[in-house]
Structure I
Amino acid sequence: MPGFVLSAAYDLVHSLSDLAGAGLAIVLFTLAVRLLLLPLSIRVARAQRIRLRLAPQADKLRKKWKNDPQRLIREVNALYAAEGASQFSGLLPSFAQAPFIMVTYRLFTSAVIAGHPNLLLGQGVLGVPLGEHAGAVLAGAGLWSAPALVFLGLFALLVVVAGITARRVDPAAPMRRVLVVLPFATVAAATVLPLAAGVYLLVSSAWTTAERALLYPRTA
């Protein structure tokens, strides 16, 4: 990761934390990222509507070429490409966020950034440092300690948001099983990431749920 990217992100989050507090700074940083990615999300929503319209034709191709997987892949890809869509475009927003997750992780695990002490490591939410991990809290303070309850609350909220997102996945969507399970990966990730990254995942997941409600056709 280029040093200037990490340094710029640090300056932004640190400035926000001075103004609004560490927790809200992460929320604002996440919202800024999602606003930046909004045009991509709108494009993906358009592709989703195209996939729904093409679903009957895709089903016919699957029946016709069920004994020839390679030909089936070519035919289905050609069908979507003719309409300017893709079978896998629904995964793009998740992949596009990966660099921002990496930046957030580095911000709250690096002791030194741009040659200076990382002051963000001393800030926290509800008394829990943003650079703290759930495993360390559980091992050191126990399951029913106040810091552990902060993480458990975070995990519970992530599960709720992931469940709402999963229920909105179109039943006819390609790779539906992957798309249903994918939101719950945030819960697994939050168990090994710093608290700051977990907060990022929660806010970003909630944004995704709101996007689906606004941009995607209701299927259930």
Structure II
Amino acid sequence: MIEYRPASGLGRTDLAWLQARHHFCFAGYQDVERLEWGGTRYINHDVLAAGAELQPSFHFATEMLVIVDEGEIRITRPLDRDMVIGRNRFAYIAAGTGAEFGIANRSPRPASFTTVGLSSVADEPAAFRESLALPAVPDWLASGDDDDVAPVRLRTMARVRWLDVVAGQAIDVHLASEFAYLVVMAGKVVIGGHCMTSHDGLAMQNEAGLSVGAEAPASVMLIEG
């Protein structure tokens, strides 16, 4: 089963200082048809205005990847130093038994970023991993499978893959999990007859694989588990 979820149909938060799009139920966006997908709890695309800040909030039993598309943001922690994430970099947070943090844009320009939240365990303390560069070639960003080579080891059995695809290239991707979710992060791709652009999503269940063809240079993120 493959369900196409265009960016135009995502949930919305529109404030003077924050513009956000939600693939799943989050904050003021509530849709019982989009509670989660497998172990994926939320995927949000945010644009935070210059000088704006999301105040610290408490998180529990969740693992997060924060990926910056443009600008620079800071993960602010009440009892520790800020963690800075620049363009084309990502950071990892495991909330574990509990973590409190906020997100701030201290620059004079808007910052855009994507946050992925995965259901996880709460039997270990929180952990924050400093920002890392996105891979320049197809690779796992993060994985809970010991057989995968990834810069981030997840506590849960999920996998997050980043694919950079050049124009005219097609990549065949094997899917090993019952649930998978794909998001176009940039560019233009064709998958299963769907012409997809930035922030479009595909929810997949019980699919053995898919072919990703790029009509323009593109980056996609694939979450399995």
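For structures I, II, calculate mean projected area of the Cα convex hull in nm² and state which one comes out highest.
I
Could you figure out which one of I, II the value 0.55 for FRET efficiency 1/(1 + (r/R0)^6) of positions 4 and 44 (r between Cβ atoms, R0 = 30 Å, to 0.05) was computed from?
Going label by label, the one that fits is I.
Can you say which of I, II returns 0 when helix-only ellipticity at 222 nm (-39500 (n - 2.57) for each DSSP H run of 4 or more, over all residues; to 500) is computed?
This figure was derived from II.
Which one of I, II has FRET efficiency 1/(1 + (r/R0)^6) of positions 108 and 180 (r between Cβ atoms, R0 = 25 Å, to 0.05), as calculated from the coordinates, equal to 0.05?
Clearly, the read-out refers to II.
State the single structure among I, II that was used to calculate relative contact order in percent (Cα under 8 Å, 6 or more apart), giving 25.
Label of the originating structure: I.
Figure out for me which of the structures I, II the number -0.68, -0.94, -1.07, -1.25 belongs to, where log10 I(q)/I(0) by the Debye sum over Cα atoms at q = 0.13, 0.17, 0.19, 0.22 Å⁻¹, for residues 76-195 alone was derived from the coordinates.
Traced to structure I.
For which of I, II does mean count of other Cβ atoms within 10 Å over residues 60-67, calculated from the coordinates, equal 20.9?
II
Readers should treat all values here as calculations from the given coordinates under stated rules, not as data from a laboratory. Everything numeric here is computed off the predicted structure, so don't read it as measured data. Cβ atoms are built from the backbone, for glycine too; each structure is taken alone.
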